[in-house]
1. When distance in nm of label points 7 Å out along Cα→Cβ at positions 79 and 559 is calculated for each of the structures 1, 2, which structure yields the highest value?
2. When distance in nm of label points 7 Å out along Cα→Cβ at positions 343 and 583 is computed for each of 1, 2, which one produces 4.3?
Structure 1
Amino acid sequence: MKIKEMNIFGRCPKLKIQITLMVSILPLLTNCQHHEKTTKKMDYVHMVYPLLDTENSRWFFFSSACRPFGMVNLSPDTEVDGAWGSGYRYNIDTIKGFSHIHAWQLSGLSVMPLALDRLSEGDIYDYYYSSFDHERENVSPGYHQLYLDRYDINVELTSTKRVGFHKYSFETTKPAILINLNGQLGPSKIVDGSIKQVEARVLEGKLTNAPTRRRPKPTSIFFRVELDTDIEAFTVSQNLGKCLLELPSSSRDVKMKVAISYTSTENAAFNLNHELPHWDFEKVVQESKDEWNSYLSRIKVEGGTHEEQRRFYTDLWHALQGRRIINDANGAYPDNTGETFRIGQLPLTEDGKPNFNHYNSDSFWGAQWTINTLWQLVYPEIAEEFCNSLVQYYKDGGTIPRGPSGGNYTYVMTGSSATPFLVSAWLKGITGFDINKAYEGLKKGHMPGGIMSKAGYEHRSTTGGGLEYYIEKGYVPYPLPEGNGFGYHQDGGGMTMEYAFQDWTLAQLAKHLDKQEDYEYFHKRSDNYKNIFDTSIGWIRPKDENGEWKTPYDPFEYRKGFVESNGAQMTWFVPHDLHGLAELMGGKEAAVEKLNESFQIAQKQGFTSGKSHDKEEDARNRRTPINYGNQPSMQTAFIFNRLGHPDLTRYWVKQVIDSVYTGLSTQEGFNGDEDQGLMGSLSVLMKLGLFQMTGAEDDPIYDITVPEFDQIKIKLNKDYYAADEIVIQNKVDPSNVKFKVSLNNVAVDKMQIGHSELVKGGQLIFENE
């Protein structure tokens with residue numbers, strides 16, 4: 001039975017408790033007891049539900065035995081064939097190995113403990129999988145335990161940043177470990193695997209991620225394996241791409257450390273010795289838990305139900321997932337941006353540590369509404385590291401990337417999605433990176449031949465982005481006259497909207513750097529969105545190269561001129577000039593009415609295009625004007641604030657949260673494309689009642705609305721902001737439509753607060769009007 005709250009403006013906790021009692025009294029009592037404890041001293045790690053949405057998992061989605069942004073992301077794999085529908089899938093009951101890299105377009109080093117007395121000789125290399133039962137599984141951030149039924153082996157996993165740590169409890173007299181050196185593993189075909197025994201208990205090796213359609217260059221993984229027991233027999237089958245380690249018959253509890261590096265076996269050894277010189281498994285589990293707690297505890301929420309709190313911390317955990325370190329502990333990193341591979345070296349501090357870390361990353365496409373805001377407020381040191389990493393790619397390869405993988409450009413998605421990230425960081429006072437070099441790289445990317453000229457995964461040409469047309473005609477034509485063979489996402493309508501916003505953000509940086517001519521040039525380009533707004537129908541509409549409107553045209557038709565969206569959704573993609581957009585629609589009130597109607601239509605489909613990203617193209621799902629399962633229209637609820645209707649922002653934010661970002665289930669959770677923390681970040685921000693439309697005003701503006709919890713404390717990093725914390729208090733009666741807001745006893749106008757004011761700290765209070 002699904003219980004639906006009737007109060008559209010909030011919830012009544014007492015009423016909800018009474019209703020829930022009718023469904024199940026035991027979980028409620030447990031949750032109430034836990035809630036009392038969590039308000040005093042909360043174990044944030046155990047508030048996280050890592051299994052959320054894992055029936056729809058993709059290769060880099062699921063995490064367990066890893067650290068925040070760790071190079072190692074160790075977890076079990078139930079599916080290994082392809083980037084989609086792979087990795088850990090909850091509804092598949094078979095373990096096919098435990099692999100160490102689950103990253104954007106990268107995988108590596110899968111291992112499997114065995115009991116040889118349970119296998120025929122022919123099955124050792126080909127059919128060695130084992131079933132497992134979720135009833136005998138324990139998963140939390142930094143730790144994963146499960147039981148291999150076929151072999152009666154208990155497996156425990158944890159890690160440091162660059163070293164996977166395994167603990168196997170064998171019942172057999174023929175314990176063994178199988179290491180996979182070749183074959184399909186998630187998004188990559190692993191090739192050229194090699195391994196050798198260098199000491200009685202030590203192995204070293206290398207394997208390579210073959211090129212993919214998205215990552216055009218190979219990426220090598222170097223590894224060092226150490227066991228706490230002797231290796232009785234070491235057998236390598238090159239034709240099968242496997243290595244079998246037979247262990248002494250007396251082995252019961254066996255520990256194994258696996259260090260990786262993208263540069264060399266020597267650096268893999270350095271990573272191991274530097275990060276994990278001991279064999280204390282429980283110590284590493286605790287250290288990992290402590291590290292995760294230090295990140296998760298930066299936001300402390302009170303109120304709501306126990307499940308709502310758990311969902312919040314699960315979303316926050318996801319906001320710190322997916323994007324992974326690629327440099328070694330000594331600062332060496334793989335540079336694959338040039339004609340030939342080289343090992344780069346990051347600058348070091350006086351104590352020999354890297355000044356910043358270098359990263360793999362999916363695109364920042366849509367991140368202006370998600371991790372840009374969350375990281376730069378709550379984790380500014382992470383945002384600064386990523387700024388340095390993006391600039392390092394420019395220094396090495398001449399391009400600020402979108403979605404680097406293995407030190408290589410992938411050109412995932414479209415436009416220059418790093419522009420809003422770098423600009424908003426600088427304007428918020430996160431300045432520990434070379435802004436002049438960053439601006440140089442960004443400007444290059446916004447000009448012909450730069451990254452804006454490239455369509456998705458367009459590696460060898462600069463045609464598919466249509467940037468020359470955008471500059472000359474004021475829009476990107478759809479279709480491109482040159483044809484469709486230069487990459488993915490050659491969708492001129494969507495590209496035009498995206499480029500216009502990114503031009504506006506670059507213009508703001510140019511203004512702050514006293515580059516007036518550049519400011520005027522890019523600011524003028526930011527009006528290009530107007531060139532494809534058809535006033536006769538009230539929607540954005542693609543044009544061909546001759547300036548003719550796309551005919552026939554249906555604004556609800558998916559991916560016909562728009563990247564992972566439709567014309568109805570992308571019409572609202574003007575965060576930098578919403579009042580200008582409203583004028584095109586006939587005025588502010590006409591725009592509000594149109595947007596409200598769009599939400600009413602979208603509500604019938606649950607505000608998404610399906611329960612997972614691969615369902616978005618189903619005909620029955622994709623005809624929606626608002627999609628909170630993907631990035632292009634996730635700002636829409638806060639547009640009402642900008643157009644003078646905070647009541648509608650409050651209402652629709654609440655409806656979206658309750659429909660899309662609620663509950664703890666393996667079957668759903670993000671209802672679309674989570675994309676390395678983007679949807680998790682959005683969920684967190686909506687529940688905090690804080691949002692940024694652009695992040696790039698002179699003093700970046702937060703649009704605010706009533707938060708989901710009674711009290712929220714955001715700890716600020718004193719290296720960046722003067723205050724200790726921001727305290728948000730929600731004293732609004734859920735049945736009261738009108739509310740007022742004050743920051744440190746000063747009334748907040750227009751439901752907006754500048755970044756400089758917010759990070760002064762103090763009390764942000766929501767009350768009945």
Structure 2
Amino acid sequence: MKKNLWLTCFLAMSCVLTPLSLSYASSKQPVDLVYPYLDSANSRWFFFDSASLPFGMVNLNPDTEIGGAWGSGYRYHSNDIKGISHVHAWQLSGLSVMPLSSTRPVAEIKNDYYSPFSHDSEIVKPGYHKFSLDRYKIDVELTATTRVGFHRYHYSPNTPQQVLFNLGGKLGPSELGHAEANQVASNAVAGYITNLPTYRRTRPTKVYYYAEFDKDIARLDSYRGEHVFPAVSGINGLNAGLLIELSHDAKPLLMKVGISYVSVENAKANIDAELSTWHFDKTREAALTEWNTWLEKITVKGGSEQQQRRFYTDLWHALQGRRIISDANGQYVDQTGIDPVIKQLPLNEKGVPLFNHHNSDSFWGAQWTIATLWPLVYPSVASDFTNSLLTYYKDGSMIPRGPSGGNYTYVMTGASSTPFIVSNYMKGIRDFDVETAYNGLMHNHSDKGIMAKAGYEHYTNTGGGMRHYLDKGYIPFPLPPEESSYGNHRRGPGQTLENAYQDFTLAQFANALGKEHDYQYFLKRSQNYRNVFDPESGFMRPRNLDGTWQTPFDPYQYENGFVESNPAQGTWFVPHDIKGLAELMGGEAVLIERLDRDFLVAEKQGFTSGTAHADETIESLRRSPINYGNQPSMQTAFIFSAAGAPWKTQKWSRRVVDAVYSHLSPERGYNGDEDQGLMGSLAVLMKIGLFQLTGGVEQDPVYYIGSPIFDEITLSLDNEYYTGRQFTIKTLDNGPDNVFVESATLNGEPLNRAYLLHSEITNGGELVLQMSSTPNPSWR
């Protein structure tokens with residue numbers, strides 16, 4: 001198996017980004033164009049990123065808000081730095097530190113240590129963050145390797161050099177429980193913090209750390225609750241903290257913090273493996289190379305400067321959030337059972353782990369985003385995540401849909417990992433145990449598997465409504481009272497549609513493996529979407545337990561039987577059988593006309609339910625037939641192509657990109673819930689004009705051609721998985737008005753269809769699109 005790209009240890013970058021105007025570096029490398037502030041006024045805990053590697057265990061940045069999973073972390077318009085955390089992950093937080101320079105006693109400091117800062121003197125880049133703590137006159141610099149945070153603090157002359165380790169309280173999604181911090185060397189402190197259980201992650205999770213300074217420790221003072229303990233060698237307990245004072249000299253203070261979910265020893269071993277020197281600037285400079293290596297897998301020419309900057313910001317978002325939780329030596333903590341167990345990933349002949357283990361927010365909606373982008377551009381990432389998902393299955397008997405720190409969370413609904421794994425297989429990414437994967441997916445699609453569990457349904461299997469899905473071919477809404485107390489997102493028709501699509505993807509896997517009986521069984525189940533289509537209203541509609549339709553029925557009522565959407569949006573969720581959906585609606589012409597009307601309506605409010613995820617709570621904004629700020633209807637522009645009208649795909653996909661995914665500001669970005677790279681990936685795919693409606697689960701997966709926004713797009717193909725060196729998309733006469741494809745050639749030969757096959761891309765070549773201001777209905 002290919003050695004993972006992100007085992008490279010260092011990060012850095014060279015351009016300066018300010019909130020209103022970025023310095024457009026003369027080199028114009030992809031990494032120079034990233035705008036990290038995008039949408040940061042609406043951050044949730046894991047959204048903002050600066051000092052980290054792609055998928056890094058450490059994602060180091062300052063926190064301006066520290067309470068809750070939503071509305072926390074780095075929020076652009078919050079004025080105080082409240083700590084610098086090493087872990088900003090799905091349902092997990094990590095060690096928070098704060099450099100100080102104060103003569104006040106610990107009893108005062110522990111309740112009052114936040115510091116104002118200004119964006120005017122701030123520098124934020126992928127892999128690097130610099131800011132000033134105005135209260136203490138300290139300039140802070142941060143960078144990181146995969147598992148190590150690297151700090152450099154510039155103190156004012158002749159002032160105390162201190163670092164506060166805050167080990168308790170609320171930190172992002174987690175209340176922190178028992179913690180420890182002990183001096184373990186003349187210049188090192190080590191211990192752990194405990195993420196207490198949450199509603200989503202029901203088992204406590206420890207984050208171990210080893211913090212090493214380039215100066216000796218002069219004094220340790222500590223506190224636990226309201227009690228203060230001066231001149232100690234360590235502290236443990238609840239709501240504890242440690243104030244570290246370093247030996248004073250004129251040099252900046254350097255601190256390396258290794259993180260591990262396994263042990264203090266592994267945290268130190270991660271430092272030894274990834275950051276054995278004290279060369280901060282070299283570490284930062286190496287990050288530029290690392291990030292640029294990832295981002296330049298797609299190069300673009302043409303378009304505006306803002307379009308290029310936004311494109312690479314989107315691609316940057318697609319490569320973060322879903323964090324590594326295994327150590328450099330391949331050890332990890334399995335928390336799928338009652339008690340945590342330390343386990344070992346398989347190693348190659350050189351003792352290097354064959355893959356990394358990950359936590360992840362939900363794969364819900366990922367079939368149209370990372371399940372397309374990663375296998376195409378980063379197949380080693382797709383391979384790693386597949387093997388990680390199968391590791392959870394071997395440990396805990398289920399393939400997860402959003403694990404956290406070795407825990408299952410059962411986030412969202414359905415068996416959303418199925419399209420991801422099947423898509424990888426169909427694209428030739430098969431360096432995983434295929435039979436184990438098939439068995440795990442079969443279990444997931446049973447009444448004892450993850451499909452039977454509603455969101456966060458940890459201890460029962462009723463909220464998913466699987467019993468009814470298997471017996472009746474649909475899931476009632478609402479469920480009977482005895483089944484309706486367990487889990488979130490119990491939305492019968494929406495779950496029915498999701499299950500039917502996922503059953504289709506499993507059917508394709510069975511067919512590819514020659515399992516004919518399973519293929520026919522799941523193919524039949526994939527038609528269950530028909531059971532929630534009401535021909536009278538023309539919508540997918542909730543059905544009662546006795547089979548009658550919900551009355552009264554409002555197709556624009558949010559979550560009226562549909563997860564994070566309304567029935568009007570949910571009606572379009574049949575990505576695997578658009579012809580069948582058209583038949584139910586009265587034919588392809590009727591479907592096209594109706595979807596066109598829906599886009600006209602949705603355009604009036606910018607194709608989204610507001611400009612931030614929180615706006616979906618506003619009733620008037622929810623009443624839209626299409627919402628490109630959330631996953632359930634992000635495929636709709638490409639339904640036209642499947643229905644035989646690709647020119648409408650070209651028109652509407654370009655308008656969506658312009659309205660939803662083109663801003664560059666802290667206030668705007670994804671106009672909804674980015675969900676760890678899902679919206680970033682979607683924006684990338686729409687801007688290069690390639691989209692997989694089914695999630696890429698055909699034998700030779702299909703990419704519909706949209707309306708690329710650049711003159712030239714080059715995909716560098718991974719030669720360990722694909723035979724081609726690169727694939728280039730060129731557009732002629734492209735522009736804001738020339739959004740339609742007049743004609744196309746593939747490798748110099750006319751292409752008389754509006755789609756490509758996976759093999760046609762991965763064999764390498766060139767697609768040339770002649771663009772026009774008028775549609776060409778004959779090119780289809």
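1. Working: 1: 1.7; 2: 3.5.
Result for distance in nm of label points 7 Å out along Cα→Cβ at positions 79 and 559 over 1, 2: largest is 2.
2. Values: 1: 5.9; 2: 4.3.
It traces back to 2.
Laboratory data are not the source of any read-out in this text; all were calculated from the coordinates shown. The structure presented is a predicted model; accordingly, all values stated were derived computationally and were not measured. Cβ atoms are built from the backbone, for glycine too; each structure is taken alone.
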